[in-house]
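Below you'll find a set of structures to go through.
Readers should treat all values here as calculations from the given coordinates under stated rules, not as data from a laboratory. Model, not experiment: these values are computed from the prediction. Cβ atoms are built from the backbone, for glycine too; each structure is taken alone.
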Structure P
Amino acid sequence: MGEEIRRIKRTLMNKGTILEYYVDTMELPNGKYANWDFIKHNGAAAVVPVLDDGRILMVTQYRNALERYTLEIPAGGLNPGEPTILAAARELEEETGYRSAKELELLLTLRTTVAFCNEKIDIYLARDLVKTHQHLDEDEFLNVRVCTIEELREKIFHQEIEDSKTIAALMAYIVKYGI
């Protein structure tokens, strides 16, 4: 293309607990200007926890944006300066009460909504799980469900699972390991 688009100004409109909302003033290749929305997110990590028998640990939790409970893989935001592999291990134990006896394997990196948000989620695979205990954050209320990969595949194709990180992670796991 060769024609440049450049940001002239970024204005903070609102700062929330997990994101910041900006309006960017952009100079376009035709010399005109446009305002574009930008949402800054500090990133997240998620994990596909696979039990020895091949079943997957999932969590159900209420999601305010959808006004309903969802079935998802365990995930959470990064603490400042925290590597994603440590965040994934932390979230696995906090949310499910399991930890991996081996190092987590990076399965894929996902950018959730590239049109207006910089959120990046590194998704890991956890095997050789060891039972510990669940220790949820004060504002977390979720339940652990154990599902077969066949059940999860059906839920995806029947629109019972709509969460993008969960769908991408499960499909990547299925494809990578020929399940």
Structure Q
Amino acid sequence: MKILAICGSPRKGNTEFMLNKVLESAGDVEKELILLRNLNIKPCTGCDICYNEGKPCPIEDDMEQLYEKLLKADIIVFGSPNYFKNVSGLMKNFIDRTNAIVEPPRLKDKKAAIVCVGGQDLGNIKFCENVLKEFIDDHQMILVGSVIAKAESPEEIKKSTAIIDELEKLGKKLMK
């Protein structure tokens, strides 16, 4: 069993902390946290060679190694801060580049989970969560659950026992 967590935050903060809590709570399985900020992932050019012709994405960057990790994972947890009622730019580039594995759906039936956090009210953060829900649905993955949270500062979630409890529950739920 392998769990892969994808962090779309451009800084070390709440999103990364939340993903780590989910991973820690999943028990004794193989785990990996991918920090998109440390990878060179170029934007999709919309050439559709991958989608229309079934050929590999022609862009040469770190996404090539990430495709391999996504395909080998049993469970994938996606995390993003809320930026203007959406995922971060890093996460959006990642999402767009998965066009190369969406048809046929190569992530189909893998378990998935979501964490989103932002400084706005939870109604705004739900937009970010919904982007990731649609992404998971497009890839025909099985959404197990999500945790959204409001946090103004990079260390704030560490002080919220209620959110930490929800993250731990999500990690355990992924293993059922």
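Determine which structure produced the value 13.6 for mean count of other Cβ atoms within 10 Å over residues 37-44, calculated from the coordinates; the candidates are P, Q.
Q
Given a value of -11500 for helix-only ellipticity at 222 nm (-39500 (n - 2.57) for each DSSP H run of 4 or more, over all residues; to 500), point me to the structure among P, Q it was derived from. The partial results should precede the final answer.
Working: P: -6000; Q: -11500.
Only structure Q yields this read-out.
Comparing P, Q, where is FRET efficiency 1/(1 + (r/R0)^6) of positions 61 and 125 (r between Cβ atoms, R0 = 25 Å, to 0.05) highest?
Details: P: 0.75; Q: 0.25.
Once FRET efficiency 1/(1 + (r/R0)^6) of positions 61 and 125 (r between Cβ atoms, R0 = 25 Å, to 0.05) is worked out for each structure, P has the highest.
If log10 I(q)/I(0) by the Debye sum over Cα atoms at q = 0.13, 0.16, 0.18 Å⁻¹ is computed to be -0.60, -0.91, -1.15, which of P, Q is the source?
The correct label is Q.
Determine which structure produced the value 29 for relative contact order in percent (Cα under 8 Å, 6 or more apart), calculated from the coordinates; the candidates are P, Q.
Q
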